[in-house]
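These are the structures, in structure tokens.
Any read-out appearing in this document is the output of simple, stated calculations on the displayed coordinates, not a laboratory observation. Worth saying up front: this structure is predicted, and the values here are computed from it rather than measured. Cβ atoms are built from the backbone, for glycine too; each structure is taken alone.
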Structure 1
Amino acid sequence: MKKILFLHGFYASGQCVPAVALREAFARRAEVLTPDLPMHPQGAMEFISDLTDREKPDLLIGNSCGAFYAQMIAPVKSIPALLGNPHFRMSEFLNQRIGQHEYKSPRKDSKQSFVIDEALVKEFAAMEATQFDNCNPQFSDHVWGIFGEQDTLAYFEPLFLEHYNRTFHFPGGHTPTADEVRTWYVPLAEKMLIELQYTNEV
């Protein structure tokens with residue numbers, strides 16, 4: 001059975017709508033891992049790196065901040081990745097939201113509130129400065145992007161295309177609904193699991 005690792009957005013958790021929709025769509029066909037990610041970027045990257053070493057997923061799917069992480073992990077671990085509305089400028093996003101906030105879906109540790117402060121913004125800014133350092137032209141066809149045509153939070157398709165080749169669109173916003181995940185994300189994920197497995201084997 002194939003294994004997919006889903007990386008959620010900053011305000012979300014492993015129980016967000018896209019995560020649940022992916023688990024349901026791939027039931028009995030693939031194992032979909034949807035962990036809660038640490039809030040701080042370095043901690044999140046270390047967590048994802050350890051998890052990929054342990055679980056050896058066949059595909060990464062990320063949304064927003066999760067896609068930001070997936071882009072950096074994919075070439076290092078040689079894991080194909082589908083980036084949904086990747087937010088490559090998280091520091092700018094967070095700098096406008098200093099203060100206390102609530103996660104939009106439940107987390108396993110039951111901690112639903114968190115604080116965005118200047119230190120966190122600087123952590124993301126430091127990571128952004130090197131986020132494309134591991135891009136490999138030989139791996140560029142293994143990272144696909146899918147962009148919502150109504151996304152008003154993050155539109156980074158031009159930046160994505162500076163490093164990767166394949167993009168797709170869906171008629172939705174920044175966070176896909178369950179129907180949009182089933183209609184647009186799942187077929188692309190299935191295609192990647194088939195096409196890129198063959199490429200890797202060859």
Structure 2
Amino acid sequence: MHTILCKDHSYTPSKIVCIGRNYVEHIYELGNEIPSSMVVFNKPNSAISDRLRFFSEKTRFEGEICFLIAGGKITGVGFGLDLTKADTQEYLKSKGLPWERAKGFDGSCVLGRFVPLEGRVEELSMTLHINDILVQEAVYGLMIYKPAMMLEEIKGFMSLEDGDVIMSGTPKGVNTYSVGDRFVGRIYSKDLLLVESAWVVS
């Protein structure tokens with residue numbers, strides 16, 4: 001079982017709960033429709049990795065603000081990458097089939113370290129640089145569904161265990177990547193850098 005770190009605490013998530021289509025510009029970027037309700041899917045514990053691997057030329061990155069759950073509430077925040085086998089997902093969507101083969105494969109949930117959530121959640125923002133070029137950025141206000149809404153919706157049909165992680169969706173700027181690319185994801189509270197995670201694609 002894979003674990004994640006938050007300060008001096010180690011957690012073993014039972015699952016990663018992902019929110020899809022949570023930024024309008026990203027929805028348009030991929031030619032999708034704005035959903036009438038929250039899009040939710042899970043990644044298993046086996047998908048978690050602290051390494052960023054190259055899988056195929058059709059696999060794309062999606063940088064996200066991630067929330068650590070403990071005691072039924074958000075207690076930590078970190079940066080994560082939701083990797084997607086885009087060609088597989090498009091085929092599954094065209095057939096009306098579930099996305100697990102495109103979203104839940106081993107190594108598809110790349111998580112950095114987490115830190116306690118200090119300050120107001122409304123002040124959070126994120127950036128992702130690849131090879132020192134800014135490719136994604138987002139602020140709390142751009143989310144269609146805010147963290148409190150995510151918690152309420154998820155708890156309406158599924159239990160959240162201590163250590164579970166909510167991936168809050170990705171902004172525009174998703175793309176494919178190559179071996180040797182250097183990723184640096186950062187989470188801010190206003191102008192204060194809360195946590196930085198870096199990976200080199202292997």
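Taking relative contact order in percent (Cα under 8 Å, 6 or more apart) from the coordinates of each of 1, 2, which one would give 22? The correct label is 1. Set 1, 2, criterion volume of the Cα convex hull per residue in Å³, for residues 58-161 alone: the highest-scoring structure is 2.
Which structure, out of 1, 2, was distance in nm of label points 7 Å out along Cα→Cβ at positions 2 and 154 derived from, given a value of 1.6?
It was calculated from structure 2.
For structures 1, 2, which has the highest computed value of distance in nm of label points 7 Å out along Cα→Cβ at positions 50 and 138?
On the way: 1: 3.1; 2: 2.5.
Going through 1, 2 one by one, distance in nm of label points 7 Å out along Cα→Cβ at positions 50 and 138 peaks for structure 1.
For helix-only ellipticity at 222 nm (-39500 (n - 2.57) for each DSSP H run of 4 or more, over all residues; to 500), the calculated result is -3500, so let me know which of 1, 2 that is. Considering all the candidates, the number was obtained from 2.
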